[in-house]
Every structure is written in C-alpha cells, then in structure tokens.
Structure P
C-alpha cells in the first residue's frame, strides 16, 4: 500500500542506484502495465540504449528523465513496489510486471500482484498533458505552496469531509488512508470536519501537519505493515513505530491518554482520537 512517502523513498533510491546508467533491455511479462502505447515493443524501443539522467516524482508517479526529450513514467500503483537486483538473477515466484536491465549494474523490477502498476514513455512537453499527471492536485513535498493556497484548494469543496479531501488525488497527490489519518491526528482535527468549518489557524495547522508528517515518514523510510512492505533494496520502513492512530483502535492515545477509536468512513476504516481531535 505505497503512499507518497514510500514512493519518494523509491525515487531517492532510484536516483542513487541507477541514475546515469544506460538501459540494455526491457522485459514486460505483466499484462496491463504498459499504457499510452500501441504495444509493449513501443515502450521497449523508447527505453533501450538510452540513459536515465535523473528521477523526479509527481504524486505516486516516478519520472525518469531520459537522455533525450522524453520521460519514463512509472508507478507501483496501489499495491506494487520496486525491486533492485545487482545481477540478472531474480528470486522465483515474484509478480514481476516489468524489468529494466542496465548495461552495468543489474536491474530494476516493478512488482505487483493486483495489476495496479503502470508505465509509459512520453515527451517532456506532453507529460503534463497525460491524464494521469494532469489530474493530480498539489504535491506538498514536490511543490510546496503557502498554507493559504492549500486553504483555497480545500474550500473548492466546502462541505466535503477532510479525510475524503486529503485522499482526493485531484486536490492532494499521493495520500491514502494511513497518512491521512496520521496527518489529521497531528493537526488535532476530526476526519469528518469540513473546510467551511475550519478557521485560518486550523487550515495552517493542517497544512503544517501534512508537510511535517510526510517528511518524517520519508526520513524513517516509510511504513512496513507486513513482510512484503519493503523498499527496493529489501529494507523495511521504520515509521510504523511513529504511528499514532492508524490501526491502533482500543489503545491509549499518546497525546491525551484517551482511547483511539475506529469508524467506517467511505467503506474503509478510519482511526482517530475522539478526545483530542475536534
């Protein structure tokens, strides 16, 4: 369940591990992973024999800048992850959707069991116009904005619930159920508050909480809730020890000593402290 911090960790590792390497071959065993191309061969042709100069990120999309006027866009989706191998050997049984092998330095694999991972190559000029990128809202880490601008974004839907807004990719890119719960806790706001009910101080507090929570999660390498939640080098994230409300129903709130509650919201569980979130 990668969210923005886990994808940013992957971007930084890709930058460190493979930026500057030349692509030797591309294998696409998975179905449905290639989009915006007539065939898998078209994606392969536009990657092979080119170097990846650097990596950027937009929401849950990692953007590899190629040594020409094109970008390799790839996302692990809702359930996938990246794997880095230093040789051509890959552990058996992995749900590999796409493999990029370099002339030196092994390979990077895109894994996904539920077919949500996607990839395509596009020119730099056309990248912003692709539906997956054009539909993304503000990215609080990639392009910081004043808290007042964030407030204006929220108030485009004055009666919507805050958790729904945080998870709306057209408003804020890359947030899911875990970090939206944690952000709202640190801001001291309930999941079902609406933008029209927020004071300027509360909007500022929410924006600060979002930036600080995401930055801390990246520092800790993201979250690993089970043995499959590892980074591309096989290391688990360590932010789980910092989680305050997510999946902590019935436990004591570390801030007010109340009890963490769980409710159903938009057909999924939401976790919050009813005593110190208002």
Structure Q
C-alpha cells in the first residue's frame, strides 16, 4: 500500500510539473522566442556605412523602424529587404550590410515590434504585415526583379512568406527552419507544441509557392536550428533552387566562411532576371 501511495505521489508531481511546463510554453513563449533590445527614439545609430533611418507610423501605437544602408554607386542594382533573427535589433545585424552594398545593392533592415525603435505588439500576423509594408516601400523605387528578399534565422519564415506573396529577383535564406512548429518539437518532444505554439511560421509551405529562385545557406554544426531540420526544406525546392551546405558552419558564423561569401557574391552578381509573375 505504501509503495502504491509513493508511486501515485510521484506521478502527481510529474503531472504537475508537466502541466506547469505547458503553461509556461503557452503564456511565456514570446519571452522564450524573442530577445529584443529596445532603443529610445532619440538615440542614434553610429554606423560607418552610409545610411538613412526611416520611421513608418502605422498608428498611434505602432512604429516601424527601418535603416536603409546605401551603396557607393549612384545607381544601385537593387535593394535587399533584410529580415533579421530573434535577438537585439538592427544594430546587431548592421555588420552584414556590406555583404550586399559591396555588390551594388542597398540593404533595408527592419526591426520587429519591440525591437530597437519599432513599437507595438508582436504577433505572427504583425510580422507579415510589417514585411509587406517594407516591400510596398521598396516598390516605390525598384521593380520586382531588382528586389532580393533575405531572411536570417527567425526572419527566414517572414522572408519566405513575403516571397510567396510578392515577386522578387531571389529569396535567400540563412540558417532557416522547416517550420517553427517542427523546431519546437525538436526541443520539446514531450509536449503538443502544435497546439501550444502561437507562432507557426511554416517556411516549407511558403517556399513551395515562391516563383523566384531560392537559395538556402545552412551549416552542419548549427546547434540552434539543426542542419537536419533545415535540410527538410530540400523536399519543396524547385530545379532552379539551391541548398548550400557549409561544412562545420554554426548558427551565427557563416559569415566567417569563404564558401558563404563566394556563393553569396555569385548570387548577387550573376542571378538572372526572371520573368515577372506576381504572386497574388
């Protein structure tokens, strides 16, 4: 009888801990997924690269902060719409702007709600709406075959969504995930994350709808988004697309590899203009 009581006590403890974990995942997932660094509107970025800061007031509570990095050329080839990862703000990712400006492309980086100087409440719907706003701005200056959509880490799902809706010269994804749900299942296999997760970001679904060429970069030593998770995206790639493996590449150091720069430069310098076919 005592053994049975002790077993039941431990079962109850395990059940309570499990349910508590589920509640934390559901109610605190924004804090688990996003690690923003806020900035006051009066603060200034001290970038060496030529740039311009733009603020788009959506309404009284929502401001979209964008930094536009310029090229040294008077006539840029086009623009790269850059959707960054889940940490800090534009200031952390500005160091990558030269990858594109050196190849003649402007880079427009956007901060998500709550990141940097962008305000408002972050939701998956809001991520998509802000991405669309950035694209609409770009279309005021550039044709679709001059626009490259780029996503890094968490931003790859947002970039893939935008490319599935609007035409572009190319979609480039650095360290993407198959879907946010599949990634959460990797880390939390004992939980029904499909029901708990508010952010689905099904990158694989969006990529299958993209008309532009798709280029994916991923490292085999990535411990944040496992290589095996990203490799599943190969299932939905078309003949014109490429999955570029960086041997021993980790999540945040692909920029240190010569192979990454060689491939990226080749894409930016040699990508052909595709027939324009508007996606929706």
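Things worth noting here:
- Each of P, Q could give Rg/Rh (Cα atoms, Kirkwood Rh), but the derived value 1.00 comes from P.
- Among P, Q, which structure scores highest (criterion: mean count of other Cβ atoms within 10 Å over residues 52-59): P
- Computing helix-only ellipticity at 222 nm (-39500 (n - 2.57) for each DSSP H run of 4 or more, over all residues; to 500) across structures P, Q gives -10500 for structure Q.
- Label whose coordinates, when distance in nm of label points 7 Å out along Cα→Cβ at positions 84 and 148 is calculated, return 4.2 (choices P, Q): P
- Parent structure of the calculated result 4.2, given that distance in nm of label points 7 Å out along Cα→Cβ at positions 92 and 180 is the read-out and P, Q the choices: P
- Across the set P, Q, mean count of other Cβ atoms within 10 Å over residues 100-107 reaches its highest value in structure Q.
- Which of P, Q yields 5.5 [distance in nm of label points 7 Å out along Cα→Cβ at positions 20 and 196, calculated]: P
- At a computed 13.5 (mean count of other Cβ atoms within 10 Å over residues 68-75), which of P, Q: Q
All of the numbers you see were taken from the coordinates with simple rules; none came from a lab. What you are looking at is a predicted structure, and each value in this text was computed from that prediction instead of being measured. Cβ atoms are built from the backbone, for glycine too; each structure is taken alone.
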